[in-house]
Structure formats: C-alpha cells, structure tokens
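The numbers here are math on the coordinates, done by the rules we state, and not lab data. Small disclaimer: the values here were computed from a predicted structure and weren't measured. Cβ atoms are built from the backbone, for glycine too; each structure is taken alone.
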Structure P
Amino acid sequence: MQAVINPGNIQGTVTAPPSKSAMQRACAAALICGREVVLNNPGRSNDDRAALDIIQQLGATVTDEGKTIRIQSHGIKPVNSTINCGESGLSVRMFTPLAALAATPIHITGTGSLLSRPMDFFDEVLPQLAVSVSTSDGKLPLQVNGPLQPTDITVDGSVSSQFLTGLLMAYAAASEGGITIQVNNLKSRPYIDLTMKIMEDFGLPVPQNNNYESFFFPPGMPPAKTGRIVHDVEGDWSGAAFLMVAGAIAGSVTVTGIDAFTTQADKAILQALGDTGCGLSIQADRVIVSTTPQLKPFHFNATDCPDLFPPLVALASFCNGTSVIEGIHRLAHKESDRGRALQEEFGKMGVDISLQDDLMLVKGNTTITGAVVSSHHDHRIAMACAVAALRANGPVTINDAEAVNKSYPAFFTDLQQLGAGCSF
C-alpha cells in the first residue's frame, strides 16, 4: 500500500490506540491465570491478533464480542502442536517459555523480519529448565519440549527484557516459590514494571524485585484467586508519541485515552517534548501538544525506550540545532535495522542523520523535502515519515505503508481526522 501525505497544519482530538505491549501481556496472563477474563478496549493490531491466536492454540477459548474480548483458560493445554507469532517479537519471546510448560513438543514459528531475529537466548536458557530446544542457528523456527521446571537461574537481560517477561510469566504459572531469577544488564526496565503490574492485576504470583538485578518468588506461593477478571487495556504511549510529535511540529493535538501514571516506557516522550519548548499540557487522561515558532534541540537517552527513536527523529528534524539520541545499539534487531533505516529514509527528505558509536545525531531546522520513501516493512518507520511529511515542502509518498497494521491500524485514518491531507 502507498500512503501520500501532503504538508499542512493539523488540529483536533484523537484517542490513542490500545497498547499492544499491554494487550499481549494480558493475553498471556489470561492464558495462565485459570479464571474467566474480560478485556475491555482490546487491541486489534496484527501483533494483538497473533497473541490471541497463540493462546487459542495453547488451549484458551476466545470470544470476540466487539468492544470486549472474553477469554477462558485452564492453563497450558495445547490443541495444536504449532504456534505462529507473526512478526511479533514480544509474542515469541513471551510465549515460548509458556509453551514450554506443556509436556508435548511445540513448534514455534513466525513471519517476515521475525525469522531473522536472534533467539539463541532460548538455546542457552531453556535446557537449564529441563526443556529440550532446537532452533535454526539461533533463529526461528524453533521447537520446545517440556514441561519447563522452574529453578534458580541467571539470565542475560541486555538484548531484550521480553525474554525475562516470558520467564516471569512461566515461573508464576509453574513455580511453588523459593526461586530466584538473576538478571545481568537488564534493558527496558519499565516494560518489566508493566509485566508485573499485569501479573498482579490477574492474580498471579508477583516476584520481589531487587533493583532489577534479581526477581525472587517467595516460598509458599499464594493459592490462585477465583472469580472473573475485568481488565481495561491501556492506551498506547508508543503510538501516542507520533500523534504528540505531530502536534509539536504541525499544529495542536489532544491525545486522549492514555494514563499519565502508566508504567509504559514510552511515556518518556514527554521529557523530550518538554525539552523542545513546545506547548505541553499533561493531564491524568490526556496530553495536549502544540507547536511553537522555534523548537529547541534535545538530548535524550532512549536505551530503555528504543521504540521512541522514530518519533524522536521526526521531532528532532524540526528543532533549531542538533539533537542527540542515545541507545542505537537497541535498534539492530527490530522490524528493520531501524537506525540505518531512519538515516536512509529521512536522508531522502533532506535530514542529515549521523550514527556515532551509540549516538544518533539529527541536524534539525532543515527544510524537509517531498520524496518517495520506504517503510522497510517497519510500522514505526512508516509513522515517523508520515509525521515529518506534515512539514515538508511537497507530498511524501510512503511505500509499504500497510506496515502500520502491526501496531496502529487506524494511524492514517487518525491523521485524516486531525485534518491532514492523507490518502492511502
């Protein structure tokens, strides 16, 4: 699909999409909590659909009632020997340990860029938990054969916190307590906060967090709770970040449906926006962002929130000076080699981006030129280019723009709602 964005001012109110990070974790928690679950504000992105399909293959019953989704599960009882994670990195990293709770072999695969992402974490860790595992040279497809037996273990948290999320969920489902997961160099710590908050909301045992260096499940785990769980899926700060940046550079946008007290890592976009001097009003359930005549450059560490790189690059492109974003080592194994993709596509629009060690330097206050760009099949690249196009000197055409369906299917429709000249 091609999307064409014409430059122009925007104004209005839009509701943030449901958080796929929260939705997928809620699906996993619903699978193992053993209670009837009703999800309000359920996500409809491709990654959300993948998670719903996975829990059905692992034994859950899912009833889609439109505004709600009802899930009933009695633990891991596979009805299929294969689960397909689509292109969702979170799904494969979180559901693999849960699938390994089964006593039968489970084949795990995916599509697109997920097939090239490293999965050798499982080669190293799962055998220590009595799970036999085979991968394709450290990549998908992989096969696990459990059941997983929780025990004291030390894991590497430097690649992604999502691997730890899967282990925490699996230990909560299978452990009797008295067990510690030690973690070295954990990245994206706020996502672990989100995981444990959802575990608590679903009545699962929650480990004691020792400064993100170890997670201890106390002995004598409490008995499982009973009764129906009604859970509201949070609005997505990752998607909302693009809308807020759009307001900062091209008009005024009110984003509703988000929680200012969330544990989501990408709430940190507020720090960068504040540093630019744009108009910014933060309320409990909404954020209002508006442009100012000159935006100041910023210095931002995105190591714990690497999904913010694309909207931050769009924002930095219109700042009066060079902005510095730290943490590009976190970008190599996303849907694209995201650092290089941002450099290439924004370069087509006249933005000078340099990569130095672990830093990305974006020279702002440039004239964005109309161009034909590619999403690299990466949803966040597509959205970043679309937002920057609002201040271009001519139309920007985005190839493979359907990539937004991975996380934010209504993105281009919402831009139109704000008054953007957008066809797709």
Structure Q
Amino acid sequence: MMKLNNHNFPERNILCVDMKSFYASCAAVKKGLDPLKTPLAVVGDLQREGSIVLAATPALKQNYGIQTGSRLFEIPKYENIIIAPAEMKLYLRMSVEVTRLFNKYVPKEDIHTYSVDESFLAVDQVEKLWGSAEKVAALILTELKDTFGISASIGIGPNMLMAKLCLDLEAKQTGIARWTYADVAEKLWPVKPLSKMWGIGLQLEKRLNRMGITTVGDLAHTPLKQLEEKFGIMGNQLYYHAHGIDLSKLGAPILNQQLSYGKSQVLLRDYRTPEEIAVVLLEMSEEVGKRARTKGKVGRTISLGIKYSKYEGGGGFHRSQTIHPPTNLTLEIHDVCMHLFRKFYSEKTVRQVSISLSNISDDQNMQLQLFGYARLRERTIDYTIDAIQRKYGPNTLLRAISYTKAGTKRERNRLIGGHFAE
C-alpha cells in the first residue's frame, strides 16, 4: 500500500478550546464560588429524585464520585454540596461573552463556535500580533480565568480534526497541547476503542470491529478501496482522518455525510411494563423519523438499544433489523422497534432507550408496497406533522400517548439542548 505523505497537505494553526465543566462552572461563578474547589451539581429538575446530573464540578467528581449522568438521589446529602438548577439562558449568555473574548485575539471569520462550550480558532494571521499558537492559547486561558473564573483546555493542530483530537486525547489532561502530522503514528494510531476517535460512534465502531479494525492504526492501514466499497464517501473520510488529514474549512462539518439518525434517552423513572415502554418507543420513533425526514433521508436498518436499571443487575440488549424498502416513517420504525423489543426484552426495569436509523439513502423514490396508498398517506401525515410543529412549536400537535403518564415528549420539548430555558 502506498504510504500517505501528509506533509503535502495544508498545515495551519488551529486551536480547539473547551471550557471545563462549563455548565457547572457557570453555576458556581454565579454564586461567587470557585468552580475547581466547590462540589456542585447542575440538575435538570430539582423536583424529581430521578432527575439527571447534567454537569458536575471536578471537586464533586473526584471527592464524591458523582458524574454527568448520575441521578439526583445519588448525590450525598452533605451541606457542602451545592445542587443548582439548569439555566440554559445563563450558559448561552456566558458563551456569547466568551466568544467576544476570542474576538479580541482573532477576527470573527476565524472563530467557529462548535457548541456552547467549545470553539475553533484559526490563529495563522495573528502571529505577528500575539506570537505563536501556544502563546495565544496561554493568553486565552489566562483571560478566561481572570475574566470569568472559568478554566479551559486547548488543543492545537494543523487542521480542525487534529486540533479536536489533540484536545480530547491530550490537552484535557495537560491544559495546552499540540499535535502535528509527525505525531500521527505515535499518538493517533494506537487509539482504541475506535469510538474515542472524533466522528466514530458506537455503531460505526461495531461495524469496523467486525472488519477486524480495532485501532485507528488498523483503520489507517486498511485499503482505501475497501473502505469506500463498504462505507461510500464516508469510507474515504475515515481513511484520511485516520492519517490526520482534514481539508474542511473552519466551521464546515468535518464529517460531511451522516451515517445514522438516532435518539437516546435516559428515563427519569423506572419503566416496568411493556405498555409504558411502548409509549416511549413510539415517541422516540417519531423523533428519529423526523430527523431523517428533515434531511430528506431514509434508512434500511433500524436499531433498538435497551439498558436495564443497575439496581436489577444492569445489562440490556442492542439489536438491529434491516428492512426493504427503506423508511423514515414513524409507525414503520416503531413497528420494527416493537418487534425487536418483544423478542429480546427480559421483563426488567428499563432506564435507558436508544433508537437509530442507519444504512441511509436519499428520500426521493420511496417505493410503494402492495398497500401503497396507506404508506403514502402515512408519509403525508408525518411530513404534515413535522411542518406544523416546525411552524407553531413542538407541543402544538402531539400524539395522544404523549399525554399519558408514560409519555416524556411534552416535558422534553420544554427543554433547550436538554436543559430548562429558565
């Protein structure tokens, strides 16, 4: 196999900045406390003992073992532990102020806000003004701490991909780190499991594992033709990313084609009966279908994941079924999920559910089966519901099951990014 020479590719100075425990830090700073020393948890709903911990300060994680995803009832009832409600407006406002700080160092066009707490900055044009990329990174960390009381980590790379990988795999432990193309073989190729690689989710990892690919190095040494035959254009991207190569412009999506559309939900309480779980599966099937419909896509493979309560020994299952023709219809997705659920469910308490639609293609010529009129009607209904919810709000038109005790959609639609707006 011909060895890729990454020195032939552009080498820029890109920073990937991540604010540590951002939501928890904002809550601590608002109360005049040190985010690094204060044991504080941000919880989605203080009125529900089963509500999820959305963020935790380092002190809470290290001293009490409370992590993001823990439950409110798992937090010890100690006086020094602070429990704060989620305030998405506060986080968004703080994120805007942080972006203004970045703008002091680089022009607006060289800033890409990747998420509320993570941004990319291109610093090639400001070297004469501020110094090296490492110098700019150090200045930003100092000012973030002095101005907002927030700590951060910064990965530096020759492109967005390498900067992000450097951040996730090294800089989060050291504060500031740089990866170059020369570091790929030593630092990137040994990475496993593959889901630690930015852009590779658990389902894609499983597919790659079945091909005998378990490390990024294995991926880099898999023939490009083989990956393209298996994954199409995504196989091409996976191959080049495994060599640290990313030609996307600042702000452009690093992965240009989505392999799946999915939804995962940690339930706020125990779901003990198949009837209640079926309600959640229908609501989630609608969301997964809507995501695919919004992008004009359909999928052939439907996957269902069920995790049982850890108080009943944990465990669960993840199973998939491939259908023909491909679909993005709510009821068809739900029917497959119910089939998988009935087949593999062990009659235990369910605490987490995930559904995904993969093996994606364009929704251009959806085939009509024997009862084609009924399928066309369902398609029309789904797209009409999507349009009404998009125009008038997600809670304006809901299925009756969402008003039952088992329904979760009305409550989740009140959230912004998984948090209460106020």
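Suppose helix-only ellipticity at 222 nm (-39500 (n - 2.57) for each DSSP H run of 4 or more, over all residues; to 500) works out to -9000; of P, Q, which structure was it derived from? Of the structures listed, the value fits P. Source structure of the calculated read-out (distance in nm of label points 7 Å out along Cα→Cβ at positions 12 and 164, 4.1) within P, Q: P. Structures P, Q were compared on relative contact order in percent (Cα under 8 Å, 6 or more apart), and the highest value belongs to P.
A value of 61, 43, 39 for Cα extents along the principal axes in Å, calculated from one of P, Q, originates in structure P.
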